[in-house]
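Presented below are the structures under discussion, each in the form of structure tokens.
We did not get these values from a lab; they are worked out from the coordinates using the rules stated. Everything quoted here is computed from the prediction, not taken from an experiment. Cβ atoms are built from the backbone, for glycine too; each structure is taken alone.
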Structure 1
Amino acid sequence: MSKPFKLTRIPSFKTVADFRAHVAKLGVDIPCDEKLDPAVLGQPVKNIPINGKTIGNRFAIHPMEGWDGTTTGAPTDEVRRRWQRFGESGAKLIYGGEAMAVRPDARANPNQLIIHEPNLDELAKLRKTLVTAHREKFGGGDDLAIGFQLTHSGRFCRPNDKASFKPRVAYRHPILDQKFNVTSDAQVLADDEVAGLVGDFVKAARVARDAGADFVDLKHCHGYLLHEFLGAHTRPGRYGGSFENRTRILREIVAGIRAEDNAIDLGVRVSAFDLVPHRPDAAQSQPGKLGPGIPEEFETPYPFQFSINHDDPTQIDLSETFQFVELCGQLGVKLLNISAGSPYYNPHCQRPAAYPPSDGYQPAHDPLIDVARLLDAARQLRDKLPAGMALVGTGYSYLQEFLPLVAQAVVRSGGADIVGLGRMVLSYPCFPADVLANDTLQKRLICRTFSDCTTAPRKGLLSGCFPLDEFYAARPEAEVLKKMKRGG
């Protein structure tokens, strides 16, 4: 049983000294500057042009998985509003904007965007919406780089019904198979099916280029299919076992893109480390309140997942991540975006939060410990980054008021090149612009990690910030969500 603890919430820290003292008490390393100097986060990313552009500042918008497209995978007004707000954010790197499935059966939900030829015109218009909003607010856009994230949801595919998993996996997993309806070896992609999937990624990269994207992200994170291949230690054949085999699909996708004379730039978002799946501690759970997260039962050796200690899968091991970063450099990848774990089976790894999503668990320790682990992994990888690559860090939203000062300290000290924001820009889209203008932060808009942006889609509703975004708070789904959270 995990030990109960009393969470000290970020808004209770009134000064930088208070924040630093609490971090020191936790025994972790989170750098935090005393005062904001907008010139640090406002400096361009030199010597790493993306489609010939110099990224104009050190803020990025992370890709987020939408649940509000059409059933044919095209944008809706809700999607266009989100992308317009991304354009108005002030960030100069839109890292994917949206997770886009490379084919219909690869979707994580039946309203996820699909990046294929029938949607080309709509995706081009979506990008234009973002660019126009950015130019109207900031007077230019030659230093704005926009990417599309290409994905196959693998184990988490729900292409037809929001409640029904239709998984295709890289290998059988003793814990995850039970969680996500994997009951047969027939659900494991055969080698010849993988070859077809490579072609789907290549076609999607062509659509991205034709729609005007500056780069594509080849999604290797969060337990989705390409990330799962990285951990396919027990898989036989060309795509499993050795590190060379487990990274073969990435090499083949890149080779296929280049064989078409598609010169689009490349990024990779990777879960830099993983942990064994977690569950709520039943001994501390109560009606309406899940217990803190604890590891699922496991046996060792544990030959599953990527960048995990196979003798103790509650611990990380970055040795293969270092190899993966080196490989990305050899393949000409220019942007490396660091995440961790999976929101489906260990959400505290990549999404530290004070309040868990509906299918999650209470924090077992101060979420700042998870923030520190993300920052440390990024720092180690940044130290080994090949020339010609920039690293985008993650895990910043939980820092709330102290986000700008920590982000500044990280960039200034070389812990990351670019600071990525996800949840924060759903509630507070102009956060980067306010920071760069040295304006007082609008505290009523700061993401407090209520996790409704995750709980809502988990329950089959639209994705959005229901507590703080008036657009979503006024929708009927807001009341439905409240009732669902109360158990109604």
Structure 2
Amino acid sequence: MQAKLQALRAHLDDSLFPAVRQRASTLRRWEALVLVGGLLALVVVLQLARLGWSASLGSLWAEDGPIYMQEALTQDFWHAIVSTYATYLVLVPRLIAEAASLAPLREVPAAVSILSALVVGLSGLAVWIASAAHIPNPYLRGALVALTVLSPVAGLESIDSAAYVPWYMLFASFWLLLWRPATRRGAALGGLFILLTGLSTPGLWFFAPLAGLRALAVRGGRDLILVGSYAVGAAVQIPVLAFNDETAVEPLWTSDIWTTFLQRIVDGAPLGLRLGGEAWSYLGWPFLVVLTIAAVAALAVGFKRAARGARYLAAIAIPTSLAMFVVSLYQRAVGTQMVWPEGIWNASGGRYSIVPALLLVSAALVLLESAQRERSAAPRRLPWPSLAALAILVVAIGTSFYARDLAVRGTPPWDAAVDQAEAICASGEAEAALPTSPPGFGMQLPCDQISSAPAATATARR
């Protein structure tokens, strides 16, 4: 029995959790830091540009205003960050709100958007580092990172929003569980990222099978850091949900969920929200059936030609994608809301598509990369299947890049909302409302906090 266990551990170590082949870097440490910092700044700018500057820097979206910023500005720090929302801990969104509360009130939306975009950028950096062993080709790996930080299936609701950054962190955590860190510092940073993800969303539970295999294949302290961080982050949410008395959404099952999976994931993963949605609108079910058959055939060919490590990863990623999407839509009762009727598409509930779509693309890219390595150990140029895949993904990102809709996000402008609140306070009221996006959302703040002074000053006066 012991021998079989050791053989299994060695098999997993060699196939599913390989170490990255280290290459000597030509960059000095400070040069590497400057390069990474510059790329992160570019990612932040691109994310802000998706909504347009006025919307991304001048509006608070959904829960960012009435939940996270409201409580960051009106409660003490420790009470705010451990407060649950939707029945579970949401640590990272609350930390973003707490950091944004240090800015002047008029700059709070910009601070939330920039910090949220930065966390998404860090998620992309984690994907780049952690996927190197399975996707050594820098072009394919770069495409996966671009899909992570500029998700073409996310829609307006999931861009530059503190409330939804845990979805991007979830995908990065999937890859971190596959990663073999070369240094203890890298392992500590990866473990911290996984822990913060687990303390922000119970979605980490969907990776339990992968984490179990990783625990079985542990070969040192660095691996234990990653596995232990997963265990702690996932376990903390259990009693939080079990003893939480918040009103939860009543789960709702509908067969529309299966249709929605084909529309949002099988269609959206390669084509993006806009191009995939337009294709559905004009071509309907015949297009979706042909696309599904083509996707299944392509994955089957990949399974046949790829190495076992790639097949194992795909065998984990694809069912996880399906399970996460189906369970999330059932648990949050949004299956009917997200399905596309004949001739129509919409972006509602885009956050539920982010990780499942990225997992499906990950499986495809890993199989593609591995199959090409099996056929040619050192191809002289990028093979045509990779070029075709890159072209499709670039088109998906490009066509779904721009997500501006001022009627939904950005009306009224934040400056106008603050001006109105200051006028109300000047009339002698003790507090005033500040409307946020989408219409119907808003904050209610005491008048001693509605001023041009930094919100941190108001916090100090509590």
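State the single structure among 1, 2 that was used to calculate log10 I(q)/I(0) by the Debye sum over Cα atoms at q = 0.07, 0.11 Å⁻¹, giving -0.37, -0.91.
Working: 1: -0.32, -0.87; 2: -0.37, -0.91.
Matching structure: 2.
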When relative contact order in percent (Cα under 8 Å, 6 or more apart) is computed for each of 1, 2, the largest belongs to: 2
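Assign the value 17.4, calculated as mean projected area of the Cα convex hull in nm², for residues 231-430 alone, to the correct structure from 1, 2. Please list the in-between numbers first.
Numbers: 1: 13.4; 2: 17.4.
Clearly, the read-out refers to 2.
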Among 1, 2, structure where mean count of other Cβ atoms within 10 Å over residues 183-190 as derived comes to 13.2: 1
Highest-scoring label, criterion being mean count of other Cβ atoms within 10 Å over residues 47-54, among 1, 2: 2
Entry that produces -20000 once helix-only ellipticity at 222 nm (-39500 (n - 2.57) for each DSSP H run of 4 or more, over all residues; to 500) is calculated, selected from 1, 2: 2
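With mean count of other Cβ atoms within 10 Å over residues 223-230 coming out at 21.5, pick the structure among 1, 2 it was computed from.
Values: 1: 25.2; 2: 21.5.
Considering all the candidates, the number was obtained from 2.
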